[in-house]
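Asker: The structures come next, written out as structure tokens.
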Structure P
Amino acid sequence: GAAVYHSTVNNNLIGTDNDGLSGGFGLSVTQNGDGDLRVSIDANTIHEYDGDHGHVMEARDGDGILNATVSNNFITAATDGMHFDGFGINAGAIGTDTNTLCADADFNDWEDAADGVFGGVADFLVATTSGAPGGPEIVLPGYAGPVKDAAAIVAHVQGNNTGTPSGQTFLSGNSVGVTGGGTCTLPIP
């Protein structure tokens, strides 16, 4: 069978507040292919990211699973440079993908993570891109709304996190969309 990888990313400081671009690409967790990546991401602080998201999780290039528990993290916006949304949840990349990304994200502070430096970005993004018919899929534990209802998805993520972060979705036509469920599978410590 496919490999299972366990990881913990806790208590890191990435970048320096008010020191433009010091955070680089922030924190990126990517599951490629057919394996199972289980990760706990807790109590990290990301300042001044540039060129990508402050924190992005991606499941792509196959039919693997990314199980992520993301709690108590703090992202501040980049003050200069091009960047994407503060926090990104992305499943799928190519036309044959059927990946699943389970994201149990709560108690995070992403409010003003993108701060409108450039148009079209939000504090968080939930997206499925490309993919084979019937996939990819994002699982948000506790979500009970329609699978492609942007407003319901954004409201769910906002309700589980601190403040009122701005949010947006992009859900490709072939994707399953966003479903609910129990908890994401945790890594073995």
Structure Q
Amino acid sequence: MEALLLGTIQVLAATLLILVVRVLWWAFRRISTQRSDEPRHQWRGEGLPLRTLVVLGSGGHTSEMLGLIKEFNQKRYCCEFIVADTDSTSVKRVSAARPDLTQDLSRFHTVPRSREVGQSWCSSALSTAKAFLSCLSLVWRIHPQVLLVNGPGTCVPVVAAALLFELVAFRPVSLIFAESVCRVKSL
């Protein structure tokens, strides 16, 4: 009985060690400093267009993102979009700026909003966990190669899900974070 218990403990310890080494290796590769002219990922065996997941926020975030994707070549980047389930304007704004992107509405995915404006921090933890679970399945289905975000709260669980996917599935995700002052009326 003791031998079985000792063997089980050794297997668990070895598994934990492998997991810790994997997480440390991944974290080191993710945050390592590279020269900016060196490509981080070579998409070997992957044809174009690159599967690109774009997170749209509300207000200034969507305006800024529209400026970023305005000139995107659909032959190079196949965009899928994430909007919060309570965001009623982003799809309309994309349709007005780039009608070609809204011809197939199945490319727009809704996720629960992580945090509503004015929501308490305690309830925000629960709503963010719910959004994260929704984003996990979405990221797993889409397998994005590029994740384009610009700071709305909606992007937090999406980025977390994409990084977890990268860690577990050994599939790199290029994360592009573009932030500027999105608030246009007051600070």
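Asker: With Cα Rg over 2.2 N^0.38 Å computed per structure, which member of P, Q shows the largest figure? Let's see the in-between values first.
Answerer: Values: P: 0.95; Q: 1.22.
Comparing P, Q, the top value of Cα Rg over 2.2 N^0.38 Å belongs to Q.
Asker: When Kirkwood radius over Cα pairs in Å, for residues 106-153 alone is computed for each of P, Q, which one produces 13.2? Walk me through the intermediate numbers first.
Answerer: On the way: P: 13.2; Q: 12.0.
Structure of origin is P.
Asker: Taking distance in nm of label points 7 Å out along Cα→Cβ at positions 90 and 170 as the criterion, which structure among P, Q has the greatest value? Write out the running numbers ahead of the final one.
Answerer: Numbers: P: 0.8; Q: 3.3.
When distance in nm of label points 7 Å out along Cα→Cβ at positions 90 and 170 is calculated for P, Q, structure Q comes out on top.
Asker: If helix-only ellipticity at 222 nm (-39500 (n - 2.57) for each DSSP H run of 4 or more, over all residues; to 500) comes out at -1500 when worked out from the coordinates, which of P, Q was used? If you can, show how the numbers build up before the last one.
Answerer: Details: P: -1500; Q: -15000.
Answer for the origin of the read-out: P.
Asker: Given a value of 0.6 for distance in nm of label points 7 Å out along Cα→Cβ at positions 74 and 162, calculated from one of P, Q, which structure does it belong to?
Answerer: Working: P: 0.6; Q: 2.2.
Checking each candidate, the match is P.
Asker: Comparing FRET efficiency 1/(1 + (r/R0)^6) of positions 10 and 122 (r between Cβ atoms, R0 = 35 Å, to 0.05) across P, Q, which is largest?
Answerer: Working: P: 0.85; Q: 0.25.
Once FRET efficiency 1/(1 + (r/R0)^6) of positions 10 and 122 (r between Cβ atoms, R0 = 35 Å, to 0.05) is tallied for P, Q, the winner is P.
Asker: While we're on this one: Which one of P, Q has relative contact order in percent (Cα under 8 Å, 6 or more apart), as calculated from the coordinates, equal to 20?
Answerer: On the way: P: 20; Q: 23.
Among P, Q, the structure yielding 20 for relative contact order in percent (Cα under 8 Å, 6 or more apart) is P.
Every number here is computed from the coordinates shown, using simple stated rules; none is lab data. It should be emphasised that the depicted structure is a prediction, and the values quoted were computed from it without experimental measurement. Cβ atoms are built from the backbone, for glycine too; each structure is taken alone.
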